Structure I
Amino acid sequence: MFWDIPQSILDRMAFLEEIDARDREDGTPQVGRLRQVVPETGRFLALMAANAPHGHWLEVGTSGGYSGLWLSLACRFRRHPLVTFEISDYKFQLAQETFNSAGVSEWIIQVGGDALGHLAEYRPVSFCFMDAERDLYKSCFDQVLPNLVSGGLFLADNAISHQEALQPFLDYVANDRRVDSLVVPIGKGVLLCRKV
């Protein structure tokens, strides 16, 4: 997957990385920033998705489409689509431009609006990545988990960088006997759960 990344994907990744770096330097308010994963986390996500069992692949929090580009590598490898949810109209449009310009739109199904209104509709689920508002993590986990297949993966970003805010959720997951879980110290910290 990583040895033959098309130049169109690399170019769009670089474009989004520049926007993200500029927003951080300029002090753009959190709500307007892309808040995308770091490249190492993107690679990790692609590897996890490429090895997920059969079922829907979901992403909650498309942002500008950066993590979706990484996941599109696994989509192309497995010939499997990704359904990604984004509540911000601006970010939805930016992500649409991202997927079109990178030539990966055939693998990406974008859904606008609140993911909580749609997650329960997807079954079975084999892979779900969360990178949205922290207060949504538990609600999304609770909606996805009943539809997650055995061996299916639920991942959530910012488990270390926002540990204080996420600690109740991390404790909740750690005590849920339906999953095996751990925090992977990559990027901003990724909670990795595998359905038993």
Structure II
Amino acid sequence: MRRLLLTLSVLLLLLAPASTASGEWFLDGYVGASLTHKHDFTFEAFDAELERDAEYRSSAIFGVRGGKWLDGLPWLGLALDVSYFRPSADIQVFPMTALVLARYGFLPDDEFKEGRLHVYGGLGGGIFITNLDGFIGRFEGSDTSLDFGLDTRLGVSYRVESNWAIFAEYRFTHVSPSLDINAFNTETSADTTFNTSHFLLGLSYRF
């Protein structure tokens, strides 16, 4: 609970400046592919700490992001992001993260003085909800874990007209949940890490 309260406080502090500054609002939607990198999970059994292959895989990812580029500092932005992916067949992850964004523009013209083409990056973190309903490796479990995780981005966007942009993005997320499993007829806690690369394509509405 203390970790959850700390996370919510950080999110509010990051987003508070956006409520008092005018600027360009945006709403993004994206789809793509996620690849959770190989990692083991550890658990206690027979008075010893055991380690097993978690058997992670690639999956689809879906997400939405909303925020604004600040008027006084048009290269700086703040955003909230919500998404969904599956590190394995029986594990679902729902990240909800706050991001600080920075961008640099190219190809300026009369309509887009900051540039039609932007390279941007983002850094932040927030709440990751992990749900296990089935197997992690060869062990069965049913549990939900709420953890703080990290979120980084690097992408490129292009304004196709006044209100619309398209973008391609690489995203990396990191979270270390703990999930209850049944190992050798004993209830125990399995600790693991999801280091995941996401390759995204999306559409952005600016207003």
Comparing distance in nm of label points 7 Å out along Cα→Cβ at positions 75 and 187 across I, II, which structure shows the greatest value? II
Any idea which of I, II comes out highest on distance in nm of label points 7 Å out along Cα→Cβ at positions 107 and 147? II
Structures I, II compared on distance in nm of label points 7 Å out along Cα→Cβ at positions 91 and 115: the greatest is II
Compute mean projected area of the Cα convex hull in nm² for each of I, II and report the one that scores greatest. II
Which entry (I, II) yields the derived value -13000 for helix-only ellipticity at 222 nm (-39500 (n - 2.57) for each DSSP H run of 4 or more, over all residues; to 500): I
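Bear in mind that the values in this text are calculations on the coordinates, not laboratory data. Predicted model, so just to flag it, every value in this text is computed and none were measured. Cβ atoms are built from the backbone, for glycine too; each structure is taken alone.
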